[in-house]
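Listed below are the structures to be examined.
The numbers here are math on the coordinates, done by the rules we state, and not lab data. Computed from a prediction, not measured in an experiment: that's the story for all the values here. Cβ atoms are built from the backbone, for glycine too; each structure is taken alone.
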Structure 1
Amino acid sequence: MLWHACRVLAATLLLLAGLLAGIIGTAGGVTSLVAYPALLATGMSPFAANVTNSVALLGSGFGSALRSGPELQGHYRTLTRWAPGIVLFSLAGAVLLVVTPSAVFDRVVPFLVAISALILLLQPTIAAWQQRRGRAFGRTSTSALGAGVALYNGYFGAGSGILLIALLLLTREPVLHRANALKNVMLFAADVLPAVLFVVVGRGVVWAAVLPLGVGALLGGLIGPSVARRVRPDILRVLIACCGFALAIWLFVGQ
């Protein structure tokens with residue numbers, strides 16, 4: 001295990017991974033695409049890496065939430081409507097992770113992430129089709145999809161940002177960097193209680209890894225929103241989708 005071989009090397013690896021993960025994730029990509037494999041590389045079990053990742057990446061969410069104010073103008077009503085459900089179902093997902101085996105659900109995860117990345121790529125086409133047909137997601141279907149994303153976020157988390165961005169683009173905010181800002185704030189709010197649960201239950205959190213990964217993620221989270229504002233939406237869309245496909249392949253191969 002890398003922690004026993006060289007703690008300084010492991011801490012440095014996680015600090016850099018947290019920084020990169022924070023930038024990628026809060027700019028619209030997949031935070032866990034970097035952070036989760038880095039934790040596994042130190043020799044942690046998948047469960048320990050998952051819960052440690054959830055606690056440490058609160059720093060990324062906090063930093064990005066602080067920097068997302070300009071993009072949230074006009075969306076406070078969306079936040080107040082969506083946030084309670086997202087928080088509640090994320091906590092429910094975390095409870096499921098603690099008390100149930102993950103084998104069946106984990107088999108579905110790569111396909112969920114890949115489908116969301118594909119939806120993200122096709123969102124302009126889908127939105128144009130919706131406008132031509134006069135069809136949009138109803139409140140019931142939107143609530144159900146949002147609950148599913150939140151449940152998954154609390155249970156595993158990797159790729160939940162892609163899922164939520166795709167849902168927001170199709171239902172509430174067609175501008176990518178604004179949808180990304182909404183995602184950043186909602187997922188930060190949603191990740192707090194699961195992290196508290198993991199800490200209280202005491203199952204798997206490796207505190208020696210939380211500090212360097214969390215510090216790096218906080219710094220990356222502060223930088224990420226500025227990156228998102230400066231990248232062309234079409235380029236950002238492709239980059240986020242590529243992160244999603246890469247994560248889906250990695251999760252599928254790792255099963």
Structure 2
Amino acid sequence: MIKAHFNEHASEYDQHAQIQAIIADKLISNIKLTHEAPKILELGCGTGYIANQLRHTYPNASFHLCDISVNMLDQARRKCGKENFTFEQCSFPKQPQKYDLIISSMALQWFDNLPKTLKLCKESLSPKGIMSFAMPIEGTLTILPQVFDDLKLDFNGINYWNEEEITQVCLETLGSCKIGVKTEIQSFHQSIELLRNLHHIGANFHQQLNPGQVRKILRTLDSRRLGNKLHAEYRILNLISEF
């Protein structure tokens with residue numbers, strides 16, 4: 001279902017991924033590589049936004065981009081080109097090398113076995129390599145389950161990691177790492193704008209609703225506007241680990 005959704009919306013993803021770009025930019029700003037020609041692995045690369053930004057800072061870098069969506073990878077190829085880039089449809093490279101940087105933004109929440117992925121990342125780092133991740137955790141988009149609960153509707157959405165649990169997993173798997181949690185807010189004028197945005201970036205609920213239920217959800221969301229705006233909160237865990 002996840003792969004199919006991102007395949008369907010790959011061509012329009014960037015038009016709706018403003019908060020993802022903000023989070024990615026902050027993640028990138030904390031990275032300082034000393035290698036003249038670093039090898040960089042990105043997990044859940046999407047349309048290639050991060051790699052496209054990093055190649056300007058590290059023009060001699062070589063990139064390996066991974067994503068489960070073939071259409072997302074096609075968008076990344078168009079954005080980044082082929083020189084110094086390789087692409088693989090997967091969650092993690094089937095034949096990993098040693099990388100100076102392993103990076104992922106707003107993707108690890110989709111991974112079935114995150115502890116295993118973190119272990120593979122650690123094993124795939126070069127000496128003095130860096131891992132840098134940003135992922136939404138519990139507290140993200142809580143407005144949706146709250147509205148569903150108000151309307152006595154079942155909510156079938158993403159189960160985000162709890163902050164304490166994911167912190168413990170990171171410490172146990174990686175050893176030393178720096179972890180910080182911040183809240184990012186995206187504002188909308190109307191509830192329909194919020195739902196459309198979430199639909200296009202794949203962060204919405206996964207169930208069929210009848211027209212009457214949708215209208216009630218929209219009205220209830222609009223009733224939560226503050227200052228004529230509806231605020232969607234993203235609780236983001238940022239991790240950086242150097243070995």
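Given 0.95 as the derived value for Cα Rg over 2.2 N^0.38 Å, which of the supplied structures 1, 2 does it correspond to? Clearly, the read-out refers to 1.
Name the one structure among 1, 2 that helix-only ellipticity at 222 nm (-39500 (n - 2.57) for each DSSP H run of 4 or more, over all residues; to 500) of -28000 was derived from.
1
Structures 1, 2 were shown, and mean count of other Cβ atoms within 10 Å over residues 42-49 at 17.8 was computed from 1. When distance in nm of label points 7 Å out along Cα→Cβ at positions 50 and 194 is computed across structures 1, 2, the figure 1.0 traces back to 1.
Which structure, out of 1, 2, was mean projected area of the Cα convex hull in nm², for residues 138-209 alone calculated from, if the result is 6.3? Write out the running numbers ahead of the final one.
Working: 1: 5.5; 2: 6.3.
Clearly, the read-out refers to 2.
A value of 22 for relative contact order in percent (Cα under 8 Å, 6 or more apart), calculated from one of 1, 2, originates in structure 2.
Using the calculated result 1.6 for distance in nm of label points 7 Å out along Cα→Cβ at positions 66 and 114, pick out the matching structure from 1, 2. Traced to structure 2.
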